[in-house]
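Take a look at the structures listed below.
What follows is calculated from the coordinates using simple rules that are stated; it is not laboratory data. None of these values were measured; they are calculated from a predicted model.
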Structure P
Amino acid sequence: MRVFIIDDNQIDLLISRKLLLKNSADIDVKEYSQARLALDDMKADQEEHPDIILLDLNMPIMDGWGFLDGLKDAQIQSGFKVYVLTSSLDDRDRTRAQNYQMVEGYLTKPLNDMVIQGILQ
């Protein structure tokens with residue numbers, strides 16, 4: 001299983017990575033601190049998409065919404081699931097995330113083992 005973590009916070013990247021690796025021996029994790037780089041990689045390599053994307057919303061340069069719009073505009077929808085992973089408790093963000101077909105869930109930070117196990121199943 002391949003997972004992309006897109007988050008500008010290094011501590012959140014580390015926590016997410018450690019929890020993923022702790023809960024699955026057969027996982028390939030790639031981290032991005034900029035959403036634009038992840039989007040560019042996905043556009044460049046249409047064959048090697050992740051199975052799961054953990055996406056922060058509030059990032060500089062390109063935020064999570066820009067990333068989701070970029071996926072939609074590039075018509076990149078290859079069976080992967082996006083989980084919005086954010087510290088935002090704003091119901092408007094949750095509702096907005098539901099408007100994206102590729103978004104499987106809305107998770108609030110910090111992650112824990114139970115949430116990770118649910119994602120990986």
Structure Q
Amino acid sequence: MDYLTPEQIEELKNLLLQRREEVIQRIQHFVEGDTLKVSSDVGDEVDIADLEMEREKLLRLRERETRYLRKVEYALRKIEEGTYGICESCGEPIGYERLKARPVAIYCIRCKEMLEAQEED
């Protein structure tokens with residue numbers, strides 16, 4: 001990680017740790033808030049459908065947060081291994097400003113744009 005200064009690495013690590021804590025709190029909130037149980041006492045079919053839609057929304061949000069948590073943990077592991085900030089496609093350094101904006105980035109801008117262009121085809 002010669003392209004990142006020790007101060008930059010520490011700043012990015014702290015940012016990742018902060019994000020990890022925030023995500024864990026949101027996941028716990030989703031788990032605690034997942035009390036939307038559909039029962040026959042709830043009301044009419046519209047009420048039941050509304051509750052089911054809300055429950056599905058909470059599940060999707062929790063899944064998204066869980067995926068993001070995995071990315072944060074992966075980035076923290078890469079910091080410990082000394083491979084953080086290296087593009088997993090071309091092996092070039094990922095710019096500090098990009099990492100600061102998206103600390104879980106695994107691709108440099110050029111490779112990310114190429115991947116997105118391929119996905120559009």
Structure R
Amino acid sequence: MTHKKNCTVEVIQANIRPVRDALDALYGKWRLPILMSLGYGKKRFTQIPKEVIGISDKVLARELKELEMNLLIKKEILETFPPTIEYSITEHGESLRNVMRELKYWGESHRKKIMGR
């Protein structure tokens with residue numbers, strides 16, 4: 001991150017705005033883990049909590065709706081009996097792959113720095 005001392009308030013705000021937009025779309029402790037899970041392939045609703053440990057069905061349903069509204073995942077209803085619903089990451093969601101990888105690396109480094117492991 002570079003810091004320029006002569007930036008105007010408008011320039012600073014223009015730089016902050018897209019970061020806030022990104023954080024709003026990814027807000028909370030569950031959205032990135034859900035996206036990471038779906039990054040490994042399509043999943044049914046009941047499969048996601050097996051990988052995203054600790055999330056309740058109620059919270060998962062809410063987060064899936066938010067991720068779908070932000071065009072990061074898509075919901076597909078298969079014509080089976082009973083109907084099968086699968087969730088998958090979209091191309092727009094895939095565009096976060098490098099961000100998630102860098103967050104993983106930073107998280108590992110941060111854990112070592114803070115906890116010594």
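A few remarks follow.
- Identity of the structure behind -0.41 (criterion: log10 I(q)/I(0) by the Debye sum over Cα atoms at q = 0.10 Å⁻¹, calculated), options P, Q, R: R
- At a computed -23500 (helix-only ellipticity at 222 nm (-39500 (n - 2.57) for each DSSP H run of 4 or more, over all residues; to 500)), which of P, Q, R: Q
- When Rg/Rh (Cα atoms, Kirkwood Rh), for residues 12-83 alone is calculated for each of structures P, Q, R, structure Q comes out greatest.
- For -0.35, -0.65, -1.25 (log10 I(q)/I(0) by the Debye sum over Cα atoms at q = 0.15, 0.21, 0.35 Å⁻¹, for residues 68-107 alone, calculated) the corresponding structure among P, Q, R: P
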